[in-house]
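Just so you know, all these numbers are worked out from the coordinates, no wet-lab data involved. These figures come from a predicted structure and were not determined experimentally. Cβ atoms are built from the backbone, for glycine too; each structure is taken alone.
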Structure I
């Protein structure tokens, strides 16, 4: 009695002398669910002995490269189990594509093998990666300092037109998003202040809360995070694309240092524009807080802005400006570094862009904590 194994779109039927026939039916396309290769291999393993697997495609309605890919995987794995595939019953087009697929033998060592490493190994690999990354960052910072030195001496190979264009892109073009985010954050602080301080009859100090929070830290922090996602990512994508197109190699061939020609204008633009954008973010945040304090808290505009002016001192403004300059340098270094480290493919550009944003935001948060401790130790709070 003949025993058949029925799979989706396929029927495996053993024949005489160890031969088996796989009957294919229906539609075998990439956009259709296909049988699992493991199920068919399991059915073949249950047969009396490995021999030859033939095909019957009289009921096959339609096919595309999905069938070819399926048969390619099947042939590679079935051969290891001792089975030989006879493609005579397949459509002529499938036979030709399979012949092309196996015409050139696979080069040893090219197949990707997934290996599950231990937790300790993964931790060690991450630690070594961080050490190597730290060395690359320090080397990049050193090149940047040398480039600034050449600029001071008037020897930097940089076009002034590129600097002004970069300043416009990093500064004026970022005003809308900085305005929106800063105003909304000011409103959030205002609502928190009104809800909490109203319990003590101290609504006037909503102005102090919003003004100090925005001026000391939040204005610069918001600006830096916005620039990290907007400008830093753009820098990484631009430089990464130039790396893919070998434009950076062409600059080196022409004797133009990429650090001077590409990185220096971007670094200067962010270092110069981030403090200005931070001051603008402070003002927008204070306006957002005033909007809530006046409409919800019942304060008058005169009361609110007089209290804000009395609360904010020059030491607070200086802290915000220093923090903004540091954050701007971090965003520029992260974006340009990841762009210069980019590989030679489109996927590498996307990875460099993502890495630039993540690196910048993490470094900004760390820098914010360190600067807060330093300012507190210096008595500037």
Structure II
């Protein structure tokens, strides 16, 4: 099997993306041959990626790293003349950690997948991985739907985790899953707060929590998008917030409310004391994607890359084995918002994410184009945005109920 086929069939990459990965693998192979280095060595990988730092963009270096990691795996399997079977769960977990990082899964996705894989293993009485088949997945999905009575989205999440495990770790084909018992799909409309309700809740929020909630409602951000903002992401001149590498590794620009500009500028001045403290104590810079670290080695210590909402204390980076400052925890705003909701007396089942729903609904009620709203929210599919048409005010056309005539 050639590497291109390996990427398409074994790793299930679409043809165009597989071709890019194949091109990177070929360039890496030529580099290793020219410099007489071991192709399967991770030291060779590091040398090659460092050689790209001054020539390529971070996203290209990321793509090259992914391709070469897979090429090293492919080369090792070719040498052994067979696909290495994993028969031990400890080994499977180690391989899961490695592959999930290569594929750039988010930390929340990795955490979720680990839980589902662990539950799946327990359900199957910890039988060795090389004894599993499609039947085990089908039985587990049926158990979740019939016995656990989980929602369709929860069952789909479990299936995604197991699909990743079977395809990328265990190399076991999953067949005839279409006939497995599926959980009943529910159709819930998003909870939306009125403008008056939002004002009432905001009256019970203070300081940083009120500013974060205002940014989320003012620009339709997700909670994680807000807490991971950098100083450089706020464009005061254009009244724009730039959101980078968000859900699905996508980037977009959204609205910066002009009413917040003064408050954000004051907040940035207060934030600078944490940045200066870290520099004085020579604490390692903030977390950056590895490709950026290679291209801009000192960027993590630059003010522009500092968190807009930094944590008040430093913590341990287990992966790099050092102390550094992270962004604020999402639970900080979540707890404050719940307390504000309770104090306001509003009985809707609202959360921080409700502010994003309210942003989209209120724009729709103000007659903004649905595709503009889709772009601001970062939705790939217009159908996802269309859900807000069901909760927007029904009387925008001035239609009177026959009961009122």
Structure III
């Protein structure tokens, strides 16, 4: 935007953190707007990932004309090599990015961005402008054994660094020259009955949040992101309604839960949280700020306990639909239960049939709960 006093006064504070707005008439000259106080400060971009604050805007601070003159002086000094660069940390840029995403993207998307950036891009206080393509490639190569995770991590990183360019934090993304990793082969893993028995047994007999999450995934066939974001308010007496913002299809989804599932949920600890699966630090402090994290660590420990390896949480969803087919549940009912946007029921029909198959869905889930109950009562060995 072209800076004027009226334009700067009209700038709105972000919901969290702070945001940068840049002058179209003087390259690298900008205003930083803080969420906490709504205060505005002039700044100038003086190099890759390096910004220098000029001064506060408003009473007691600089006028627009004074700030623009100082910006021209600093930029001229930069050209002569006389400017001592300031430091902008990767984690500060990351937090700004996530705060901005939270104002326009679904919560589940923001959680995925946060997880990938914190797990696969641990650059901490390193300058955003000093991160090299080689460093990123080395981090991504650690995910060669999990191609789907590598591809997701790549896309998240590329989105983040492109955003940094747009915010004038860096002049060019370090990922511009990094080749996109190939998408992994589609998975077709379905747990055998013995494996399902072992996983379900350990999920039912443990009191950790991760085990409860696994148990509910087995019972409902939902996606991990939908169940991990589950709130108590979404749960009715015999149904669960997921709002559009956490559902992949971006449409709210109501599905029934059987009596066994209802009993399981009723036994879950509530803590002081709106979430069914709050982050461990949140429920320890008695607050409700985020949902469960640490899936990789939880899954690794779980595999060690139950003795079943080589499966993912999403494989439980595939196992759910496969087992329902074996129980002679009609394909269109299975599609409704797993909330597929395509298939037998799609488009307009999917919208108008939102509640039409609830009786059939209840009947299918009754068969499924009977199957799970029978698994717990058998003594079949994992390898039998």
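Overview of results
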{"item": "Source structure (of I, II, III) for distance in nm of label points 7 Å out along Cα→Cβ at positions 58 and 298, computed value 9.2", "result": "I"}
{"item": "Comparison of I, II, III by distance in nm of label points 7 Å out along Cα→Cβ at positions 18 and 130 - largest value held by", "result": "I"}
{"item": "For distance in nm of label points 7 Å out along Cα→Cβ at positions 162 and 202 computed as 5.3, the structure of I, II, III it came from", "result": "I"}
{"item": "Computed 23.2 for mean projected area of the Cα convex hull in nm² - originating structure among I, II, III", "result": "III"}
